[in-house]
Structure P
Amino acid sequence: MENKQNKYEMGFSLIYLILIVVIIIIIAKFVLAKSKDDFIKAQMNQYAKQELVIYSDTGSYAKSGDKRYPSLIQFADKINSADNFGFVDGINVAPPAFFACAVLSSNSNTYCVDSTGYKKESSKQCLLRTTANAHCTD
C-alpha cells in the first residue's frame, strides 16, 4: 500500500488546468475588447481633427464617403472594421457642422464626436445621440 500516492500529492488535476485556461481566456477577451475600444476612440478623435482641417481649408465639412478626401474614407474603414460596421457620420450645410458616432466593442456603448468639440461615450445608440443639425447629444 505504500505505492499509492495521496491524492493531494499527484499535482494539478485536469479540471484545475481547464479552470485556469478558462480564466485566462476571459481576462484576455476583456483586455482585447478594451484595447479595441481605445483604438476606435483614437480613430474617432483623428476623424474629428481631419474634419476640422477640411473645414479650415474649404469652409465646409465632408462625409466619410467623399472621394475628394481619402483620409476620411480610411478613418471610416478602420473604425468600421473595428466596430463591426457600426460607424455613422453626417454633416449639416447651414450652419456647417458634422458628427461621427461608432459602437464600442466591450460594452456596446457608443462614442460620438462632433464639430463643437464634443467627445463622449454613452449607452445610447448612435442614431438617438445625433440631432438634425449634426451634433451629438447625451
Structure Q
Amino acid sequence: MNKRAFTLMEIVMVLVILAMLAAIIYPKYVEQQEQATIDLTRQNLENFRLAIDYYFMVYEYYPSDLNKVVFQSYSGEDRKFIKEIPLEAITDSRAITYGHSVDGAGGWLWDDYYANLKVNLFDHPTDPRRKYSEW
C-alpha cells in the first residue's frame, strides 16, 4: 500500500519557516501601528490648532477654555468650530490641561497666555518621531 503523507520533518520545517516569517513581519506591523498613532495625533493637533485659529478670526481673541471651540453661543448665534475635542491617540485621551508646562499626563496642553496648544507628553529621549515639543 502506497500512502502519500507528510513526514514529521516536513511539517516541522513548514512550522519553522512560518515562525521565521512571523518574527520578521510582526515587529514591522507594530512599528507601523505606532507610526499611525503618531501621525493621527499630529493631524489632530493641527486640526485643533486650525479650529482655535478660526475661533480667533471670528471673536478676535483666543479662548480661555477650549470647550468654547467645540460649541460657542454668541449674540444668539451658535457657532461650532470643531465637532469634538480631537483625540490625542498616543495616550488615547481627549483631556485638556491648562497651564505653561507639560506634566506628561497625556491629552492636550493649552497655554492661553501664549495661545499655544501642545501635546501634553514629555519628549522621547531617543525617538526623533516623538519630540512632541517640536510639533
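Here are a few things to note about the model shown:
- Source structure of the calculated read-out (semi-axes √(5λ) of the Cα gyration tensor in Å, 50, 18, 10) within P, Q: Q.
- Among P, Q, which structure scores highest (criterion: relative contact order in percent (Cα under 8 Å, 6 or more apart)): P
- Largest in distance in nm of label points 7 Å out along Cα→Cβ at positions 14 and 94 among the labelled structures P, Q is structure P.
Values quoted throughout were computed directly from the atomic coordinates according to the rules given, and no laboratory measurement underlies them. Just so it is clear, the structure is predicted and the values come from calculations on it, not from any experiment. Cβ atoms are built from the backbone, for glycine too; each structure is taken alone.
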